[in-house]
Structures are given as C-alpha cells and as structure tokens.
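Right after this note come the structures.
FYI, it's all coordinate maths here, none of it is from the lab. Since this is a predicted model, take the numbers as computed values, not measurements. Cβ atoms are built from the backbone, for glycine too; each structure is taken alone.
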Structure I
Amino acid sequence: MSASYIWAAILGMALVTYVLRVLPITVLSRVRIPRPIERWLSFVPVSVMAALVATEVVRPDGRWLAPLSNPYLLAALPTAAVYHKTRSLLGATVVGILCFLALRALVG
C-alpha cells in the first residue's frame, strides 16, 4: 500500500466522521424539538456512560469474575456510595481509585 493511499483513507474517514457529527448538530440547532423528545434525548449521554462503565466493572478485560474476587466491582460500591452522599465527582473518583488500588493489592 502506498503512503498516498493511506493518507487518502485517513482523510476520507476524517471527513465522513466530521460530516456525520456536524450535520445533525447544524440541522437540529435550527429546529425546535418538542419538549418530551428533548427531555428523552437528555438521558442519552448518561445512559451511554453507564453502559460503558457497567460493562467494564462487571466484565473487566472481557471476562467474568466472581463478585467477591472482582476489585472493579468491589471498588465501584464505595465509589457510588460516596458520590450518592456527597455529589462530588472528585471525591468519588479519589475514593474509587484508592479502593481499587487497595482491593487489587488484596484480591487481585
């Protein structure tokens, strides 16, 4: 494969990605979306993030672990509790990292 072919493929993919992301934003910014649909769309980012995080917590590296030997799952519990209590993303992140490191040293 030639270098020009590779660069053309990269630029083509970049262009398609850009168009697919900018075009809907441009069109939808000029349209008044009904309130129920706007409210429904507001849950999409949270749902996507939850699905990504839950998959990695329950099946780290794509394999199932027993709940009591899964440091990801065990660290997620106090992390969720801290966030629920304080609503502090930074605090929950610090607690999650510390719990994960401690649990990984003990369990993993």
Structure II
Amino acid sequence: MGWAMQETRNWWPVYYYWPPGAVREETVEACRQAFETRGFEVCSSAQLEPGFIKVAIYAQGAELTHAARQLPNGKWTSKLGDLEDIEHDTLEALECEEYGKMVLLMRRSEI
C-alpha cells in the first residue's frame, strides 16, 4: 500500500502504518478509507487522466490483497511484498490466485 501511496514506509492495516481515521481491517472498505485520508476518491476508469494519480485496489472477495499505482505513461507499478517493484501494462496482468482481482479504482489530483 505504501508503494501505491508513493511513500517509502510500509502500509498495511495490520502490523504496519495505517492512517488515523481508517479502520484497521484487511478489507477493501478499510483501504478505501485509508486512501481517502490522502485525498483519493473513488473513480470508474483506469484510463490515464493527466493531472491525476490513480490507484487500483485488489482483493480476494472482501479481503484486501494489493494496490497498484498508475505511472505517467499509463502503465502500472506494483511492489511485490519484499520482492521487486514491477511495471505492468494492464491491471488484469496482476490478477492471480494470490492477489485476486482488481476491485476498486481511486484517483487524486496531482496538484
């Protein structure tokens, strides 16, 4: 979550940093609340929008699993736990048994 938020510290509702005002649960709703504390709002499109930073939240059912951030070139970046930081062309490229599916898109103005 921290990588998606462009922070160097680890974000996770259990064990790591989690912003005040967001429920400390490994749920999509708690993640939405956490990103809202940083000015993000729910959006419906993964298309690149100049002037906005977008994040995609992944889950297995209601259980939070991962977040990715859109890069200025329209690709997405993810940090795979303690492993590598990667770029992927689509949100679907990261959908798998471990991360589940992309379930929520959010955006924040870059200004």
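Name the one structure among I, II that mean projected area of the Cα convex hull in nm² of 11.9 was derived from. Walk me through the numbers on the way to the answer.
Numbers: I: 11.9; II: 6.5.
The value was obtained from structure I.
Using distance in nm of label points 7 Å out along Cα→Cβ at positions 15 and 39 for the comparison, can you identify which of I, II gives the largest number? Please report the intermediate quantities before stating the final value.
On the way: I: 4.3; II: 3.1.
The maximum falls on structure I.
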Have a look at I, II and say which one yields -2500 for helix-only ellipticity at 222 nm (-39500 (n - 2.57) for each DSSP H run of 4 or more, over all residues; to 500), as calculated.
II
Comparing structures I, II by relative contact order in percent (Cα under 8 Å, 6 or more apart), which one has the largest value?
II
One of I, II was used to compute distance in nm of label points 7 Å out along Cα→Cβ at positions 63 and 95, and the result was 1.9. Which label is that?
II
For mean count of other Cβ atoms within 10 Å over residues 7-14, which of the structures I, II scores highest?
II
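Using mean count of other Cβ atoms within 10 Å over residues 55-62 for the comparison, can you identify which of I, II gives the largest number? Each step should come with its number before you reach the end.
Working: I: 12.2; II: 18.2.
Largest value of mean count of other Cβ atoms within 10 Å over residues 55-62: II.
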